[in-house]
1. Figure out for me which of the structures 1, 2 the number 13.4 belongs to, where mean projected area of the Cα convex hull in nm² was derived from the coordinates.
2. If mean count of other Cβ atoms within 10 Å over residues 30-37 is computed to be 21.6, which of 1, 2 is the source?
3. Figure out for me which of the structures 1, 2 the number -8500 belongs to, where helix-only ellipticity at 222 nm (-39500 (n - 2.57) for each DSSP H run of 4 or more, over all residues; to 500) was derived from the coordinates.
4. Have a look at 1, 2 and say which one yields 1.9 for distance in nm of label points 7 Å out along Cα→Cβ at positions 38 and 134, as calculated.
5. Of structures 1, 2, which gives 3.0 when distance in nm of label points 7 Å out along Cα→Cβ at positions 78 and 110 is computed from the coordinates?
6. Assign the value 35, calculated as relative contact order in percent (Cα under 8 Å, 6 or more apart), to the correct structure from 1, 2.
7. Using the calculated result 0.75 for FRET efficiency 1/(1 + (r/R0)^6) of positions 54 and 142 (r between Cβ atoms, R0 = 25 Å, to 0.05), pick out the matching structure from 1, 2.
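The numbers here are math on the coordinates, done by the rules we state, and not lab data. Computed from a predicted model, the values in this text were never measured in an experiment. Cβ atoms are built from the backbone, for glycine too; each structure is taken alone.
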Structure 1
Amino acid sequence: MVVFGLIEPGGILIFPFTFFFSDIITEVYGYKQSRRLIWVTVICLLFFVVTSWLCMRLPSSSIEQNNYSFVIVFDKYPKALLGIGSAIILSFLTNNLILAKLKILSHGRYYWVRSILSTSIGHAIFSLTWSVIFYFDVVSFGEMLRLAFNIYGLKIVSELVLTPFSTFIAESLKKREGVDVYDYDTKFNFFSLKVDD
């Protein structure tokens, strides 16, 4: 799709909101909870992609029309899974780690600064990882970098617009639920699913 004259993937409409919610969860409930959510997301994505891809391998019935169109779309899902899965793991876990560590260093102040800084790094990792993996054999390396930059730019604009809302929601949740986790004793192991480490 084209947004403001820039070539963007369709996910650009959704992914700024994923970082928005991830920042809120990390800020209020802590890194361990957000890490678990990220891994659950990747596992669900894996299940969806594998089952969809396998279904497209089965013979279609005579009443199904345009089945080949579905095959064309779903055939790219394994590559999309590799790109999105890798990007999610690297970018969200890094984003949330930075946000949690900065929360400790700043004694919980300046959420909007911490959110923008951590998400700027997370979005850069996501955009580059996704573009390089998904478009590897489709466009030149220069095109990949330009695409990553386009994706990154729109995500940063979204982050700046959404940060006041995420600040309000995070503060409201802290007051309403009486929860404000600081990850003092957290082991920032990307691969752990524990919430009690």
Structure 2
Amino acid sequence: MSVMRVRDLAVGYDRRAVATVPDLALAAGDRIVVAGANGSGKTTVLKTLARLLPPVSGVIEGVGAGQAGAIYVHPSPFLFAGSGLDNVLLGSHGGRDDAMRAIDALDAAPFARADVRTMSNGQRQRIALARALAARPALLLIDEADSGLDAGGQAAWRQVVATRQDIAIVIASPRTPADLPGARCYEL
């Protein structure tokens, strides 16, 4: 299933391009790593694909932002006051059962009932990723997904990437991860 198609895309701010994506087609199950140095435009590409920023030029066709569309997860995610479960439920498209499945997928059950203000950065990242999964997006755009995760969180995230073939996943990373099976790399 086609999720998104990009042609001759230039992304940036104030009509000034910082990165270009000449051609990109995304379908369910695709894994793309947008790799590059700090300041190369990785985050700007993801935010533009999520329709949080307008393109400088070019065409983006396919899903829009929001539930069942494209969801962007920031490396320092915003969580609402309350528990981890409360936050995942806010994004859940299918209610409590979907929220708990997403929490379990990220191995976040041990701290799901904890207040988000007491969580470590890695725990907060797992909750944000679970919230995004529970929304059942067609396209998940993750900015440095494993930046704050411990080894257990990284393993859980890699398992999600390997098994959730119903979602196209695009990850921004300063390096080309060798441990993401089947991922195509797009260097900026």
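1. Values: 1: 13.4; 2: 9.8.
Here the read-out was taken from 1.
2. On the way: 1: 21.6; 2: 19.0.
The value was obtained from structure 1.
3. Details: 1: -25000; 2: -8500.
Answer for the origin of the read-out: 2.
4. Working: 1: 1.9; 2: 3.3.
The structure behind it is 1.
5. Numbers: 1: 4.7; 2: 3.0.
Source structure for this number: 2.
6. On the way: 1: 35; 2: 30.
Comparing all candidates, it corresponds to 1.
7. Details: 1: 0.10; 2: 0.75.
Of the structures listed, the value fits 2.
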